[in-house]
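Multiple structures follow.
Computed from the coordinates by the stated procedures, all read-outs in this text should not be read as laboratory data. Keep in mind that what you see is a predicted model, and the values were worked out from it rather than measured. Cβ atoms are built from the backbone, for glycine too; each structure is taken alone.
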Structure 1
Amino acid sequence: MSGPESPSGRLGGLAIYAHPRVLGMLFLGFSAGLPLLLVLGTLSFWLREAGVDRTTIGYFSWVGLAYGIKWAWSPLVDRLPLPVLSRVLGRRRAWLLASQVTIALALLGMAHTDPTQSLSHMAWFALAVAFASATQDIALDAYRIEAVEVRLQGAMAATYQAGYRVAMITAGAGVLWIAAVFDPSEATYEHAPWRIAYTVMAALMGVGILTTLIVREPRVDAARAALLAETLAREERARVWLADQGLQGVWLKLAAWLHGAVLSPFIDFVRRYRWQALLVLALIATYRISDVVMGIMANPFYVDMGYTKDEVATVAKVYGVIMTIVGAAIGGLLTARWGVMKTLFLGALLSAATNLLFVWLAGRGHDVTGLVFVVSADNLSAGIASSAFVAYLSGLTNVAYSATQYALFSSVMLLLPKFIAGFSGVVVDAHGYAFFFTGTALIGLPVLLLVWLAARARRSAAKSA
């Protein structure tokens, strides 16, 4: 076999999307994407309609911090078995199912809570959705990494993104549409339409639950099994060393678990990559910097250029999502055909270059045709870059620590871009949109150098192995 559960290692072209695991990731991606807006953007709309003040709504957004600190409990998802479920389903599917059922139940709790009557209950249910959703992300990333070989990771990322984006449309526009259908009057607030809409969303979590029950737990191939055995052997030596230091009983078990689940994933990464670990982390921290920094000012830009809400919703939020899905599919094909690093370089180049199109659009003012063209190019390149990047991150992980290491990488990915993006409004106010968009393209150029250096280091490591 060419990879875990991968009898179709010879698959090429569009046929890679027929692989059962790749196809299944479409529905698991839908399950992952559904809860996000339901506790953030869509919920804020509901709360505001219910008369909740903006300050309180702002505090509600803090439930989203669960996604940013998920690395803190990722060692538990990596190592802690769930009673009964882990024995029946396996460790990845057990955590997936537990988190998906929790999300569905918490969404039902939100649906049947009227924020005008019990805002605190709404907050607790939203927090439960966010933490369960972040836990699902941890388990799903680990499952995806372990399920197929590296050459199919781009395709897995593409179908994941497709399902994720469709879910975001469902949780955004879909919820508003359902609520509007059952709302007797736009002039007054009614809880019933929102109860129906969120109940439907809870039911749609059944897509992920059913998929988790259908797919099989990943099996580890020979190469990964050897790496896992080597890792576990080192952990056993660490346990013996701790015992020699005088630790016994529950304290020895606790110390050994903390070493294996919490410290070892970080030690393992540095041990495997040595000096290249800094290069890898620098690439992870900056790869999406052009997209993330530019994206903060995209919506204000549309407003200032005179685009209507309908135009932005249709072009940027629906058509743009479709183009991202298409780009992700292309990225998956290119990764399987060209390899990860070449596709990674192309994605970084396109992400930076397409930001310059916004400079052109800024000079045209309100131009819907121009908007369609720019959104097409920008989202297509973002989809290609995302598929390649997810495949790259997946290849960095040790199968013994899939959940913990990937959670760490995905957190590092956003720290620097999000920090810099906080100053984007200051730059636009001082220098205008054209200067800002040009700057976001330029800060993407060092990423090309980092990709080249990382590819060169990978080739050198392969030759010496």
Structure 2
Amino acid sequence: MFDPVASLKEFVRFPSVSTDSTQRDGMKGARDYIGGLLKRVGFSVREMPTPLHPIIIGRREGDPSWPHVVIYGHYDVQPPDPIDLWTTPPFEPEERDGRLYGRGAADNKGPLMTHLAAVAQLLEESPDLPLRITFLIEGEEEIGSPSFVPFLEKNRDLFDADFVYLSDTGSPNESQIVVTTGLRGIVCLQVDVTGPKSDLHSGVHGGAVLNPVQALTELCASLHDRDGRVDVPGFYDDVRPVEDWEREEVGRLGVSSDDYARFLGIDAFHTEKGYTPFEGVRFRPTLEFNGIGGGYQGEGSKTVIPSRAFAKISCRLVAEQDPARIQEAVVDTLKKRCPRGVSLTVTPGHSGAPYLVVPPGKPNTPQDQPAALASAFRAADRAIAAEFGKPPLYLREGGSVPIIADLKRITGLDSLMIGLFLPEDRLHAPDESFHLGVMEKGIAASKRILKQVAEGSR
């Protein structure tokens, strides 16, 4: 008998931090453990090497006429720092008040375990289920999946399937589940502004040189107008308009702006004119400053004009925006606006394309949408309503999962994304947790969805 909670606890114990080279044993332990569970369920398992962290492929073969579903997840997690803010150690999972606490519990070990448990129970009940399943479990999602695209391009034959099925997105509360229809893309940059060849005494040289911190902050401030729009020529040229049905779905969220503000701990929103906060995070592109620095950072004062200042920038992109074009536009704008007296260097970081899928029956649904994908969307609607007490909302997500767009671009596969983590799960933060009630209902809903897809082949 497959025990999902006990299995998740064991999975969380492995410190599988992909960005930390000292945690290779934790990465290997997580790989071996999830591979062992797949074998227990009856899957053939291959560990596919990459330049960094191997990808696990688990396959259940069958009649070529059966539908084929690819279930995606990742076994790597964020660093646990700051450790001292955890109530219990991050890799010693603990149940408290219906939640399992531990790094990776919600992102993404819990949701992945939800679907693995659903498959295990379904195959135990129906060993002859007419459904081919491939588990695709990577170990680099938290560092931008650098090995993923080359892997896909080299192994296209593994993805002769009908759709991708995953849970790496969120829902607003434990009874209102979201089927995610869109993910924002991303472009990351670092901007370095350099002035004098070394830090200068601000009394001796102040008034003679342009301070790089001043130059940088003025440059950054120029990238937005007073209405909150990004002031970069061409930035909005390819933005796909919001459909009326999408705005109606947002209106059904059941969360007020006041509730959202209290959750964030703010007293006012800074939204683009014409959009609510809930629409802004789903439908509109952004340009954000993720970090800024320069000069003396220690206690007290040190009166210098720093020689260098830097800012880290990320742009979240919506459907039909091209990351390469946006990167070029932002870099070109920064260079044109850089004042004399300082020099500018812009270093690109990782990027990813946005993704959008339209559920069946909605305006602009593609005519050639695969039957199995349409069946899965309909099954999800019924299954989530039955298990969670409410039909799902169909919403775009504010975050980025670039591999979903990569899968679409390289394999042609669209994705069914069921949001299983909640705002209270504290992803990437101390005291991350996963709601075990959502897990239990998610297993039951996932079983219904996969069974419906399989029965559609008869």
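Looking at relative contact order in percent (Cα under 8 Å, 6 or more apart) for structures 1, 2, the greatest value goes to 2.
Looking at volume of the Cα convex hull per residue in Å³, for residues 198-349 alone, point out which structure of 1, 2 has the largest value. Walk me through the numbers on the way to the answer.
Numbers: 1: 247; 2: 151.
Top value of volume of the Cα convex hull per residue in Å³, for residues 198-349 alone, among 1, 2, belongs to structure 1.
Computing P(r) over Cα pairs in 5 Å bins from 0, in percent, for residues 38-133 alone gives 2, 11, 17, 19, 16, 13, 11, 7, 3, 1, 0 for which of 1, 2? Please list the in-between numbers first.
On the way: 1: 2, 13, 21, 20, 15, 11, 8, 6, 3, 0; 2: 2, 11, 17, 19, 16, 13, 11, 7, 3, 1, 0.
Matching structure: 2.
Upon calculation of helix-only ellipticity at 222 nm (-39500 (n - 2.57) for each DSSP H run of 4 or more, over all residues; to 500) from the atomic coordinates, which of the structures 1, 2 produces -10000?
Working: 1: -24000; 2: -10000.
Computed on structure 2.
From 1, 2, which structure was mean count of other Cβ atoms within 10 Å over residues 54-61 = 20.4 calculated on?
Working: 1: 12.8; 2: 20.4.
Label of the source structure: 2.
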